[in-house]
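Just below sit the structures, each encoded as structure tokens.
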Structure I
Amino acid sequence: MLGNNGIGEFGAALAQSARPAAVFADVGGYIRFWNVGAENSFGHSASRALGQRVDLIVPDSLREAHWTGFHKALASSSWRGSQDWGTVPALHRNGEHITLEVFLLSIQQENGGFAGVLALFRNPA
């Protein structure tokens, strides 16, 4: 159970969690949150990933499609995130293409506008 500072405790717990990998990208596509699970899955430290565009983990051949979908989702007032986990190819720091499952959540600001997207990644079962 989280105490009076629940959001801070939750954020700290999520940052240290090895599962799932959690990556938050702002509306510009810049990584603003990267947890231990993301370090383990993608091979980049948080200090290396934070502030980078998500191109860091999107294979070159899929970047155009990724950005088209990203901008389309954020332009929609009705998009709330994934309906279910989906399999995606991703890029590891060593250049290897890896396959992960992803679940996307739209994160909204108090005024109703989008703050960005939280992506949760796990290894396929």
Structure II
Amino acid sequence: MNKRPITAKQQRFVDCYDGDAKKAAKKAKISYGYARQLLTKSNILTAIHNRIDNEIRPTMIASRQERQKFWSEIMKDKNQSMRDRLRASELLGKSEMDFPNKTEISGIDGGPIPMTIVDFKNITDDTK
């Protein structure tokens, strides 16, 4: 299926869209009804997602590597308080899975947890 390229008017909407079709329509100088129609078109949705992935998301969310670099810098900075350095060290260790979180669940006195098998085929409705 060959998708049609988006028009200049549609591109203005894509550029203005931030989750609120009404605001984006006003900024793009198109009607709200047309904006709602655009949000049903796969090529417009793809363009919006691509814009978000390429422009907005990289500036908003730090990558794992960026966070680890930041924590490493704080941890090594002698001008930071020991509390902040230790916290950065802890967060860095957690991000590297240095402290596995292992939880065990057991029954009474450390024994197995009793299980009851329910046969749903033979359940009757006693409320009648």
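Bear in mind that the values in this text are calculations on the coordinates, not laboratory data. Worth saying up front: this structure is predicted, and the values here are computed from it rather than measured. Cβ atoms are built from the backbone, for glycine too; each structure is taken alone.
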* Structure fact -> Re distance in nm of label points 7 Å out along Cα→Cβ at positions 19 and 51: value 3.3 computed from one entry in I, II; matching entry is structure I
* Asked: Among the shown structures I, II, from which was the value 5.0 of distance in nm of label points 7 Å out along Cα→Cβ at positions 43 and 75 calculated?
  -> II
* Test item: volume of the Cα convex hull per residue in Å³ calculated as 383, pick one of I, II -> II
* Asked: Here helix-only ellipticity at 222 nm (-39500 (n - 2.57) for each DSSP H run of 4 or more, over all residues; to 500) was calculated and came to -14500; which of the structures I, II was it taken from?
  -> II
* Quick one: distance in nm of label points 7 Å out along Cα→Cβ at positions 27 and 83 came out at 2.7 when computed from one of I, II, so which one is it? -> I
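One of I, II was used to calculate relative contact order in percent (Cα under 8 Å, 6 or more apart), giving 13; which?
The structure behind it is II.
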